[in-house]
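Structures follow.
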Structure 1
Amino acid sequence: MPGKKNIPPPFSCQSTPQVPELLNALGCTLAITTFQAGKVIFISAKNDHEIIQLPRTFHKPMGLAVKEDKLALAAKDEVILFKGSEGLAHSYPKKPGVYDMMYIPTAIYQSGEIDLHDVAWIGNDVYAVNTSFSCLVKLDPYHHFIPVWQPPFISALASEDRCHLNGMAVEGDKIRYVTAFGQGDTPRSWKDHIPGNGIIMDVEHNEVLAQDLAMPHSPRIYDGALFVLLSATGELIQVDRENGKPVTIFQKDGFMRGLAKYEDYFFIGHSKLRKNSSSFAKLSFSDKAVYSGISIVHASTGAWVGEIRYLASVDEIYDVQVVPGYARANVLNTLDPGYKSALITPNSTYWGRIE
């Protein structure tokens with residue numbers, strides 16, 4: 001029909017030619033969360049020329065943590081734990097012999113609606129950023145959350161999102177750094193000073209390491225170095241851990257959020273800007289951030305390697321993680337009762353009947 005627009009299929013995406021070849025060579029799977037679309041998406045190389053996606057539905061998926069054969073996912077009002085199994089992957093009744101790792105939900109912490117952001121494994125325990133209460137928390141089966149740390153400028157534990165605490169960087173068995181949008185102590189006071197009032201805090205020393213940052217997110221420590229995304233300027237920066245001085249590694253017009261590093265490559269999520277947001281309208285690239293996706297950057301040089309660009313459905317990405325060592329990983333959600341047919345014991349795995 002004349003004038004009819006070509007509407008791309010849901011969750012369709014394009015990648016530059018380098019991406020499938022790189023993922024294939026690395027032998028890993030990318031995992032992203034998009035709370036806006038309600039999906040965790042696993043992205044793998046089908047071969048050297050194509051990528052393939054596996055979207056799974058969750059309620060407002062946010063932070064995702066990968067550790068050995070375990071996953072932890074922060075969602076709307078819960079944290080879901082997953083156990084990985086190569087055996088269940090290889091014998092998956094719906095597609096036997098296709099996947100090399102299968103993550104099965106095995107436990108759920110009921111956190112309540114506390115606006116969880118980043119989540120991390122420390123040993124066998126799960127910690128998260130409780131943005132609503134401006135604190136770091138530990139999850140356990142008997143409480144909705146256990147507060148373990150608050151910034152010193154926060155005077156009370158209250159569901160008021162006073163500083164928009166959002167990200168945390170773990171080193172060894174400790175949370176070393178966090179990111180926040182401000183140092184206010186009143187409800188949502190950070191909104192009055194964005195985008196340039198963000199901070200990185202040293203949790204161990206209980207002090208601000210760097211300030212006047214543009215919406216910092218996704219702090220990560222790799223090989224002893226601290227990296228942070230400045231969402232409001234589209235920058236990946238490395239921060240000197242002694243004096244807080246930032247050095248720009250990479251810059252792109254887009255709301256950067258979600259950072260992972262594998263081998264010598266950074267994988268960076270970037271989002272479209274919300275058109276109805278007065279906060280986002282203030283950003284310098286508000287008319288240029290017109291698509292979401294993943295940028296791949298060579299860590300040693302800061303050179304752009306390639307990208308995955310979404311054509312439909314995915315407007316905002318929160319987290320980006322790498323599932324190392326597995327080229328075609330799968331994950332099951334709790335909305336489809338089929339996951340209950342997967343059984344894991346200390347010594348074996350089984351598939352029961354799948355309806």
Structure 2
Amino acid sequence: MKLTDISGDINEWFDGSGPMSDIVISSRIRLARNLAGYKFLGRCSNTEKAEILKKLKDVLMSLDLGDKVSYISVDKAPALNRNFLVERHLISRHHAFGKGPRGVVLSQRESFTAMINEEDHLRIQVLKAGCQLSQCAKQINQIDDMIEQKVKYAFSPQFGYLTACPTNVGTGIRVSVMLHLPALKMTDQIEKFFNAAKDMSLAVRGLFGEGTEAASDLFQLSNQVTLGVSESQIVSEFENSIIPEVIEYENAARNHLLASDTRILDDKISRAMALLQNAHLISSQEALFLLSHLRLGINMHRHMGASTPAIKRLCTLCDNVKTKGAQGLSIATINRLFMLTLPAHLQLNHGETLEPAGRDALRAQIIREALNQDTPQ
């Protein structure tokens with residue numbers, strides 16, 4: 001697989017579909033596993049890492065996943081390609097810039113990836129659009145069982161699956177949802193969300209996981225405890241308690257915005273639209289921030305009946321695009337701009353590396369063309 005085969009569009013789990021997708025952008029379940037008879041990676045030589053890599057690569061490439069799979073040697077890939085894989089959520093930043101032999105196996109639809117020699121010997125993950133954790137769990141358990149038929153995992157009857165980081169010992173599961181929470185931020189309630197998550201032993205991270213800050217009001221919420229609790233318990237708690245509670249808080253904040261003064265909301269959306277439609281230089285961070293406001297505007301109109309002029313403008317674009325022949329402004333369009341205007345995506349699709357100013361100019365051009373319905377696509 002060439003990365004340019006997938007770089008020009010978003011993957012299916014980021015397309016704005018799926019249950020509760022106005023707030024829950026995607027669901028992900030990841031399992032951490034290590035091979036029995038081998039040291040943890042921190043104590044492995046490059047020769048041992050290469051042996052682990054070959055063994056797991058051969059196993060993963062032989063699986064029947066119902067989708068074509070490809071392999072990428074991460075340690076041999078150019079920095080731009082590695083950054084692209086991080087932006088695409090196919091590998092972690094730690095995996096991209098680690099040391100020694102390492103690689104990733106990914107399915108054609110990008111709903112499944114397997115990182116070999118990240119922090120553990122193997123980290124497999126399944127991603128789906130919206131709130132679909134049970135479906136993720138079912139799929140990843142099937143894949144995990146297929147792998148375990150071919151290799152022996154490091155497992156303790158007392159502690160469960162053994163992992164390099166103690167926080168993953170036990171089930172080795174990390175349940176994660178990507179959330180869009182702009183109203184909580186606008187109403188200055190986001191710190192309450194952080195504190196509540198901390199009290200529930202949940203981790204809140206930015207768009208690209210551990211060590212990253214939130215961008216465009218996008219947050220990743222995940223469990224931190226895997227020892228002494230079953231996989232099904234963790235998934236059930238997320239689906240039946242944690243996610244519904246977060247959605248309730250965000251919807252309450254959105255209702256508050258509508259009830260208090262719609263002019264404030266209207267102003268934010270109008271300013272975002274005006275800047276994005278006319279800017280000739282725009283940074284990645286600013287683009288994510290402004291696109292987040294447009295995404296909120298579309299969702300609030302669709303679900304809450306808001307009728308501010310700015311939101312009407314958004315819907316007029318959606319209604320008119322078929323006759324104009326331009327791309328409609330939908331949640332999928334916004335999500336597409338979120339992804340395709342990230343630095344590595346821009347440069348990979350452009351065909352060459354760009355200085356920051358060049359990236360800012362290209363980003364602005366792409367957004368203008370997507371939002372201005374009369375501009376040729």
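What follows is calculated from the coordinates using simple rules that are stated; it is not laboratory data. The model shown is predicted, which means the values in this text are computed figures rather than measured ones. Cβ atoms are built from the backbone, for glycine too; each structure is taken alone.
When FRET efficiency 1/(1 + (r/R0)^6) of positions 46 and 78 (r between Cβ atoms, R0 = 35 Å, to 0.05) is calculated for each of 1, 2, the greatest value falls to 2.
Which of 1, 2 yields -14500 for helix-only ellipticity at 222 nm (-39500 (n - 2.57) for each DSSP H run of 4 or more, over all residues; to 500), as computed? Here the read-out was taken from 2. A value of 0.70 for FRET efficiency 1/(1 + (r/R0)^6) of positions 22 and 118 (r between Cβ atoms, R0 = 30 Å, to 0.05), calculated from one of 1, 2, originates in structure 1. Among candidates 1, 2, the computation of distance in nm of label points 7 Å out along Cα→Cβ at positions 6 and 86 that gave 1.7 used structure 2.
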